[in-house]
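Please go over the structures that come below.
A short reminder: the numbers here are calculations on the coordinates, not readings from a lab. Since this is a predicted model, take the numbers as computed values, not measurements. Cβ atoms are built from the backbone, for glycine too; each structure is taken alone.
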Structure P
Amino acid sequence: MRAGVLRTDEARFARLADFPFRARYVEVDGGRFGPLRMASIDEGARGADVALLLHGEPSWSYLYRKLIPQVTAAGFRAVAPDFIGFGRSDKLAERGAYSYDAHVGWLASLVEQLGLERVTLVCQDWGGPIGLRVLAQQPQRFRAVLAANTLLPNCEPPPRGVADWPGTVIENWVATANAATDLPVSAIIAGVCRNPPSAAALAAYDAPFPDARHKAAVLAFPGLIPIRPEMPGIAQNREVWAVLERFTRPFVTAFSDGDPTTAPWAEVFRARVPGAAGQPHAVIRDAGHFLQEEQGEALGEVLLELLRRAS
């Protein structure tokens, strides 16, 4: 591998629990680091409508293992990328090499290289800020959105934004990550679930990260959250909101009942996006932040209903 670029040994992904999916790869522009290999799961008929399944911090495409078979069994295509720095994608060793803009560019490149059309965007956690910016850049590719425990920070007062944003929890999380040299990935995931995942699942969440060197993206993501008006990302997010205020295609929220940090954003999405009007918005019961892990089948049913209507 080139200096500054790490790649997790494929052996760490062998025989993960309930995860028979092989990775497919595209190359994206890593700037001074050269081309980077970006992984995704890509299952189902190539000519079918697409569910683009975006993970967040500190997970990877393993998070969607329960939804992918539901999507493909119903005749749709499931594409679940690993953001650069996560899962089976290449990892930059420098925390400072990551930026919000870079993640948006890498995802946009993957979408273009795979030629994805007739897409339903499924976004949770950082999947929202990254995925919705790609949608705003290329709205013609997208037929619908399913927003689940996500956000699009804008540092605006209600009703355009969330009151008292970002709040103590997010402030503390940003400060903790900024001061850390390592983070316990599976423990973070378990800590914001109502029902602790199995030991096998937790081991799978740790699989991409054999040591702290591989966790630069995990450490960087919290500090990239635009929590102040002057931070990178706020101006771009406000531009995305302007696009969403003209988005008339179906926009469904499916937030869990156990994630107070993101919960207020569901109301903002429903109020500001025209396509959210009259939609069958859902509350996913008995789940924390990672609702795909705890209630993947329930979220999958919401997604299938949306896919059928959007197609």
Structure Q
Amino acid sequence: MSGRVASHPRAGDAALVVAAICFGGTFLIVQDAVRTVEPIPFLAVRFLLGAAALAPLARRRPSSPGEVRDGVLAGTALVIGYVLQTVGLQYTGSATSAFITYLLVVFVPILALVLLRRRPHPAALVGIAIAVVGLVLLTDPGGSRVTSGLGRGELLTLGCAVAFAAHVVILGETAHRHDPIRLATVQVAVVGGACAIPGLWLGGYAFPVPALAAAVATALVATALAFVLQVTGQRTVPPARAALLLLLEPVFAAIVATLGGDPLRASQLGGAALILVAVTVSEALPSVLERRDRCVSTVT
């Protein structure tokens, strides 16, 4: 299976938006679960269950050359990101961690340019600039009551952001070559497998029923479904724009938190609105610029 898939021009964008909803919509479930179980065992159960849910579907799909290699590469980037984020949270506040993690939107075009020599569309760069301002307001990293500056936690989380950005770039380069369910299954299994043995020593697997239920829910929605959708979307959507669409995750997480009784402050609402503006700009501006260029070429 090779080449870009033929589909509706916005199908990839829609898949990434739904993936962001899946990731952000389960934020409170994960947050509540890791209060009673350790993060690494929770990740192991979540991702292994996700892989188990996808495996029967993957076996029925056509294989392609290099899918295991590309899936392992993408999964390794995810493992590094999750581990660095988890360890970093021991040394920095959750707001600071969230802000630095979502700076992946900045690192994606940088990595794509350095590694693949691909220049992002100007609209994506405009959207990224607006999104970073929105991130500052939405996550309020300065309000987490931790020491300012780049300490151990901040540096670890910065590495997490680079790893997650690398994951987006890897999928942008490889997703169109493979069946999305099979590729998602490999990378999800890699994360679960990498966390499984360390999880024995980092908390174990004696989960209370609510935490086990949370692991099942996130395995199905925020892992199996979400990563299939991300792979599907990145078959056609360039990495820089994909990162912007995935940046809707913290917006949806904030909406869920509000519905759960933790309303956003006015500044956070402004930040969420700016991120939505950034996504809109990245989606609409290319069409505007193309129409302008066509008009100019027609006149000349």
Structure R
Amino acid sequence: MKSLFSSSMAVAVAPPAAKTARSESMWAQTSRRLRKSNTAVFGLVVVVLLVLVAIFADAIAPYSPTANNPSETFQAPSAHHLLGTDQLGRDMMSRLIHGSRVSLTIGLSSVVLAIFVGVPLGVVAGFYGGTFDTLIMRAMDVILSFPVILLAIIIMVMFTPTDGFWGIIKVTGAVAIVRIPIYARLVRGSVLSIKEKEYIEACRALGQRDPLVLIRHILPNCLAPIIVAGTLSIATAIIVEASLSFLGVGVQPPTPSWGWDLKANVAWIQESPWLALCPGFAIFITVLSFNLLGDGLRDALDPRLK
């Protein structure tokens, strides 16, 4: 009887074999939720392919994008020229491939530049408030009072349009300036809510200096909205760059640009419709892919969907 009671007690008090599960990090959860979205995965795949095409454009393009061949003007799509040739005999596929490098370079660079300028302005305005907040936000309101395309045009006409590297730099700067208020206002709103949290007050009560509190505790909690806004802003930046080139104030020829090719070939849309459809479709699929990826990241980073 005693042995039976002891064995039953042993069974009762024996700890169950529990699995030691590690807590999943935020980025692991984001990656897992992102993979569940088919549209986000499609956008990510297309973006990765576009980046690879832009990086290896010199090796992928069958011809030089600026080489004129008067004897092969307005060639229809064929095995020799898969997307045909334009009015100067240039291979359209080669121009599209090299144009992806220009569009992605301006889109990514302008967003990075806008983040590096707008995020510190938003942090200062939201964390310190007062005069800093008033001056910075009123300056952002002035920039936002202009339509994006109009302000970019005003900035570009202040400089002499050029082709090549300096033309890309000028367009990048113009596109970055019109996107700075987006990140300044976004980060300011995040900082205003985060700085009132108890752990921020505890850090300041322990004597941590403001730069340390900002870098270690506030900025990391602002990364999710910055990443989402940055991804969506790349699509907007590509549209702005294409619009500037279409209007003749962006990247100048012979540098390949989707917007310039669309402008130059739209006059021949009845005789050779592929000349305008190809750059137009390239802009469409690129912007769509970044928007799909941005929407997927927004849903994946939303803590309410955990």
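Laid out as a table, the results:
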| read-out | value |
| --- | --- |
| Rg/Rh (Cα atoms, Kirkwood Rh) - structure with the largest value, from P, Q, R | R |
| Structure (P, Q, R) behind the derived value -11000 of helix-only ellipticity at 222 nm (-39500 (n - 2.57) for each DSSP H run of 4 or more, over all residues; to 500) | P |
| For FRET efficiency 1/(1 + (r/R0)^6) of positions 167 and 207 (r between Cβ atoms, R0 = 35 Å, to 0.05) computed as 0.10, the structure of P, Q, R it came from | R |
| Among P, Q, R, structure where relative contact order in percent (Cα under 8 Å, 6 or more apart) as derived comes to 41 | Q |
| Distance in nm of label points 7 Å out along Cα→Cβ at positions 63 and 255 - highest-scoring structure of P, Q, R | Q |
